[in-house]
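Scrolling down, you'll hit the structures one after another.
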Structure I
Amino acid sequence: MTKFTAYAALEAKDKLQLWEYEPAPLQDNEIEIKVTHNGLCHTDIHMRDNDWGVTKFPLVAGHEVVGIATEVGKSVTNWQKGDRAGFGWIRNSCRVCYSCLQGEENICRKGFTGLIVGNYGGFADRLRAPADFAYKIPDSLDSASAAPLLCAGITVYTPLRTYIKYPGMKVGIVGIGGLGHLAVKFARAMGAEVTALSSSPDKETEAKNFGAHHFYQWGTSEAMKGLKGSLDLLITTSSAELDWDLAFSLLANNGVLCFLGIPVSSINVPLIPLIFGQKSVVGSVVGGRRFMQEMLDFAAINQIKPMVETMPLNQINEAMDKVFANKVRHRIVLVSQEA
């Protein structure tokens, strides 16, 4: 009998504890990996605490997973034992709707299957999942750097790739944290003129080291006056409630305000400038297969790596406490003992 060893929350808000489970038999279209690295995302904490009401317990979280293929299903032709593979938030989708056929499984018409929504994720010694949603990690990306790209990276890459149309576009990034610092790096590599916006003035040097051309403290109206009507794309990675009228006022004509973080309440959109400035308010959620491998290759070529702090997987609870207390700059990567 095959048993996987994992760190699981048995009930909502529980500390994670060692737990064993018997995996479902390896399907013909699946691969099994020996997990070496896990990016720790705040979503794992939301899932642990059942903040969204979709968690099934016991929960084995972990959806930024890198490992080495140890078993390959009979119908899988593009993976071999020993290959380095990564899995992100999406485990599967309907594969036949218009969105899926375009490689946009993140907006599957029937709803995609999450890696850790009703399934066991990467906080374990091994993981089994469909090979079609596994991704090749380029040789020039180390596993600790690659892991956060599988969720945080694709989350910011997708809207940047979608809305940056030409070099020199003026792009603003609100929030210079786990998502935002990667957004700055990707936007700079795509040729944008990047403005970093943060409520923390002490992040200016860091943001500019990541590639930002400009930095403004959010909400300092005098300093931000010159920004009004200038940004072609404004991406907010923060989940904090902000002055959305101010955010909207920063957009140029045809400008796009894109939400990645989820604020606690709805927003009011001013219709007159929306209509007469042909502005847009949009959202974006992770990304599909169309962009995932492209993002990893782009990161490898441009050496875009997240700022990470590594911790052993057996310190998962301490790591979650650090993330919850906002004491991490900017991502924790959990390393398995045998990695």
Structure II
Amino acid sequence: MSKTSSAFPSFVAAGEALTDMIRQDGEHWLGKVGGSTWNVARVLASLGQSSAFAGAVSQDCFGDDLYAASAAAGLDLRFLQRVNYSPLLAMVHSTHPPQYFFVGDNSADLHFDRHQLPTGWQQAVQWIHFGGISLARQPLAQHLIELAHELKSRGVKISYDPNFRILMDEHYDATLRTMSQLADVIKVSDEDLAGLFRTTDLAGALDTLRSWNPAAAILYTRGGDGASLYAGQDHFSAAAMQVKVVDTVGAGDASIGGLIYSMLNAPARTTREHLLFSIASGAAACQHAGARPPTLPEVEQLYAQA
């Protein structure tokens, strides 16, 4: 059930919610609700955090599906805006290897208005998350950066997952640096570093990222090769957890979501413990088909085993 009480959520993810249109056999397409930042909002809600997705979706069947899925996830629907513009679609015409493009000229996501969010929510939010293609699409990107600056000045914690996509060419470089300097927590994968920095020198790219904001905690994920968490001078790496992998879709969103949850609710944990909880969250997501967020008992069971 969606959150309808007057209390505002402690966590908000701001960005894009979209529909993945996946080509099945050359003739048929399968529509799946998605979006990087929207998924992270769902992960926090699934773990038990009061959560909202701040963004705009269309008023057609695609927007209906995203609205219904947001309600089913327990998100605070006061932050989800519905506008009379076309939907944002990711056309995935090949899954092996992944090949896609976006359809969204003047689409609903670009018309998100932060000034239309509920009055007083800024006083309640403890953590806000940014990332995905929303920061590569104007004018939405500029509005989100302004929101990040505003909340940073209020002492709200900020996490950032660029989640590299083909839209993020050299024109994205300034946004990458700005958001990295604003963030308290940054999540990147090996694929993100290669794409964002346009290099095969991943160690050098990571060093550059860390130099922009030495105080930020950086979660560096490497798929089946595990992950690392850098927190100031503290650093810990861990192997991937051995689970029966059904689907890796949504694992990255679950890993950053798990890290945020751990830092919000167990701040006394060590860097190692935060990392293991994050890896457990990503592993738990892999045990289900599609981008289904893990539940807290599922994550805690894997975390205890670690």
Structure III
Amino acid sequence: DMLELSKVNYPIELQLWLFLAFFAAFAVKMPMFPIHTWLPDAHTEAPTAGSVILAGILLKMGAYGFLRFSFPMFPHAVKVLFIPLLILSVTAIIYGAYVTLMQKDIKRLIAYSSVSHMGFVTLGLFTLNQTGIEGGLLQMINHGIITGALFLCIGMIYERTHTRMIEDYGGLSKTIPVYVVFFTIFSLAAIGLPGMNAFVGEFLIISGAFKANMVIAAFSIIGIVLGVTYMAWLYYRVVLNEMNPNSKYNLYDLDWREIATLVPLVVLVFLIGVKPGFLLSYMHISVEHLLEQVHTNVPLETFNIHDSMNVIIEHVKELLWRV
């Protein structure tokens, strides 16, 4: 019974170890840096439908685990470790975006961008304030829409060319304009253009991060700049650059089935971007209740991170001595 388990006042030492055990599972599922390396391989090898389900639904189970298990059951441990967790999140944002710039496989590029985007999700969750957590929840939805749509776009072009190498593309705006319209919309959404869904989520996350720690929040902005860079670089090479003369593909534009698949995602991109309140309104009460559980069990004014970190260090020393 999750409600009963959340009411139990676990000892501080037990909370720390249990949180780390749960964290080991949820962090892999997210995936968080530095245990993210399975994700690019999984996306690259999976069929298009598998990548869409993985990006749109399955990655969010790790974040759900933090909210459903770790926050209400181990509030003291969350507060002890929230600075290291924020640092891990910002590291994932910057590292994921930087590695994305180096990718030559278009599907692998989008996969690595997911590491950066999920870093924003965990950054929002671990701010431990309402603005950040609601931004993280909204960004989970946004990531599923945008990244799932980009994987669909990649799958559609792959069916025509049977290659995922970026160097094999170029000049798509001259050959398949309808496809380019959809690809442009989702690319702009991925970089967080105002008026589109990701802008609202990232704005809330960074606002919450500044309330939690200004230095960490400032570093997270680097990830946004890098995100614009890798998406603009990808877009230029695929859409605007000259077609590779060695590539001879019989390209044909999207059919009605493919257009019907992408149109609902376009609607969601703009609907959430313009009217995010219709989703955020459902989050207010739940997030308030979650934060009440965390702060009631461990009041912020009595919280001492220095003493709590000493507890962790002593337990690690004891464990190493036994080993």
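Values in this text are rule-based calculations from the coordinates and carry no lab data. Being a predicted model, the structure only gives us computed values, none of them experimental.
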Task: Which of I, II, III yields 46, 31, 26 [Cα extents along the principal axes in Å, for residues 135-262 alone, calculated] - done: I
Task: Computed -6500 for helix-only ellipticity at 222 nm (-39500 (n - 2.57) for each DSSP H run of 4 or more, over all residues; to 500) - originating structure among I, II, III - done: I
TODO: Of the structures I, II, III, report the one carrying the highest value of volume of the Cα convex hull per residue in Å³, for residues 31-206 alone.
DONE: I
TODO: Rank structures I, II, III by percent of Cα pairs over 39 Å apart and report only the one at the top, that is, the highest.
DONE: III
